[in-house]
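Some structures are shown below for you to check.
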Structure P
Amino acid sequence: MPPLPYAPRFYDPRRIAYASELAQGTHRFQEPPREDCPWCGSRRLRTRLRAPDLLQHKPGAFALHQCRDCGHAFQNPRLTPAGLAFYHRDFDETDPEGFADPALAARRGPRRHRTDAHLMRGVGEPEAWLDVGTGHGHFPRAAQEVFPYTSFDGLDPTPRVERARAAGRVEEAHVGHLADPHVAERLRDRYDVVSIFHHLAHVPDPRAELRGALTALRPGGHLLIELPDPRCLFALLLGKWWLPHGQPRHLHLLPLRNLRAELESQGCTVLVTDRRTPHTPGDLSAAVALALTHLLPAADAPWHDTPPTTLQRALRAVLSTVTSPLVDAATVLDLLLSPLLRRTPGLSNAYRVIARAA
């Protein structure tokens, strides 16, 4: 093992483990950069943004490139599987929704989940439903109130889904990705509905994940997909402070037209495209919170070489209290602007697609 560049002040086992891991550098967590778009193959790329890890403040710098031809945005260079594991680590324990700071958690409570489930009322009562990227299974639990006779299963790349099964939120738990042929084949033709909420932004190959979802659907089954909209106004104005840019954990940001074209090329019939109802108020408040936490003295974390001093802790507490009204004011502004943003093309921060498989 190479020598540590520093000695942890306290013999915290997690801090020592991180110090040993980081002594090898973070460059090994990234693949070689690519010169073409992973969606259309064009070599006409531009740098959309560069950003550090603004949520957990782990070391490293990341870039999103965007294709000038199809508009697809992607992390370049992309994280390796080891890098994804490193930067996703600790989210399970810090916050059930997967965010390090509860103030930044997307406002997706049971009411929003039930509203999402109601979208499928028009296609009848599904017998079996798979929620992909289900996490702790909060959506299936809420959707069960709308469809009490539907069997809800969950798939997630982390063991969270197994805890969701133990808690009774899903009937079957599957760990992995639908892009894995073994997983997709095991689930072939089992489901009437497959829902994918914001999960495609996290996967290395969104196309393969979509093919796996179609494999899991029965003939005539329905896909329900929701994603952040990289073409919305706040994504362009806020840059790295726009929460759904999500570096380093978001690998792909798909424009609606790309997703729609891909589904149609796979033989699907697109029934609904919606930019209005998926909008989630929070762009401004999340940006303010991200900027403030970036400027404040760092909180304690095992991936920092030493814990903060007593003075640094006190200063962070005081400054957090003083600046919290700024986040509250931005939250109020988000809510006031929400009706306008929902109704104006190009301003909603998310979109939704419902498609029927062949």
Structure Q
Amino acid sequence: MGGILRLVVAWATVGAFTWFGKGWLADLASPLWATGLFAWLLGAILWAAFGVVHEAEELAERLGEPLGTLVLTLSIVVIEVVLVSAVMLSAKDAPTLGRDTMFAVLMIVLNGVVGLGLLIGGIRHHQQSYNLQGASAFLAVIIPLTTIALVIPNFTTSTSDGTLTTLQAVTFSVFTVALYGVFLLIQTGRHSDFFKESGAATAADAPKRPPPEAGQILRHFVLLIANILPIVLLSKSLATILDHGIAALGAPSALGGVLIAAIVFTPEAISALKAIARNELQRAINLCLGAATSTVGLTVPAILAVGLITGQTVVLGLKPTEMALLTVTLILSTLTFSGLRTTVLEGAVHLILFFVYVVLIFSP
């Protein structure tokens, strides 16, 4: 019943903004009116995002790991790409939005969610184990992807201010997609065991489970799409209000990326924290590190494509303080997931880095 109500509200919101949205968004001078529209859209989009998570978890139950978390991660990243593209096309002058969103996702996921999760898990279970090979595989891809996308543009000499030439944008996009594609083949193919609990039974030893029902899989897949589409259709309206609000408040431009990242990854973050509380650290790692991997692997080509097609400038290179924070985060993540167990200490350190990031948004 809750799922039906969620869809009704989401699609009713889509209908309302399709018919009346142009007039509603034409005059956002009234702060009360603009805030009301933003709250309505934000609530509808978040509720639909929770629907995406629910249906993806139902698919995960039937498909098993790592395919289950992969479906959820890719669904969330599709929403992120759509929202970023919508804001870029709406604002027409948001050169750093894609960079800010990707960096926000990395900080929220790798420091905020991971830190809070390890803190909760350490308090509740003292120590938690996971599959070291899977975490190492994620980090082996995250480190070069983030370096290519967010660091190297600051040191190229063909352009300035962290931008890329057309040749660099095209080739870097191809390299990024290729590396992410190879990782997906590894994750879903011959090394899928890397992304399962380290003590899980092998395929030969595991008890036979009945094959998933095609009808149930199709049903949840259709519902997954039905929850994603309203988010996609409402993204342009949300982008208009978001752009107006940041300009009116004189807020830091990076706040737009933070809000998009928070909107998109809140349901997935809650899912990861619930998994850690159940002592399912491996599933949480698949969600968090998978989100970081797919964000850079898919968002970079998308925003570069939007920039090339529309002629907009896309700035990818991070500021010096952000590069330093990213470097520390990657080193810390490598240390955190270099052993077989995690404790409260790792969680506390990651959280401190997240709080430093929040402070730097408002006081760079």
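Values in this text are rule-based calculations from the coordinates and carry no lab data. Owing to the predicted nature of the structure, the values given are computational and were not obtained by experimental measurement. Cβ atoms are built from the backbone, for glycine too; each structure is taken alone.
Data overview
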| item | result |
| --- | --- |
| For helix-only ellipticity at 222 nm (-39500 (n - 2.57) for each DSSP H run of 4 or more, over all residues; to 500) computed as -26000, the structure of P, Q it came from | Q |
| Value 17, calculated as relative contact order in percent (Cα under 8 Å, 6 or more apart), assigned to which of P, Q | P |
| Distance in nm of label points 7 Å out along Cα→Cβ at positions 140 and 172 - structure with the largest value, from P, Q | Q |
| Structure from which 0.3 was derived, distance in nm of label points 7 Å out along Cα→Cβ at positions 132 and 196, options P, Q | P |
| Parent structure of the calculated result 2.3, given that distance in nm of label points 7 Å out along Cα→Cβ at positions 52 and 164 is the read-out and P, Q the choices | Q |
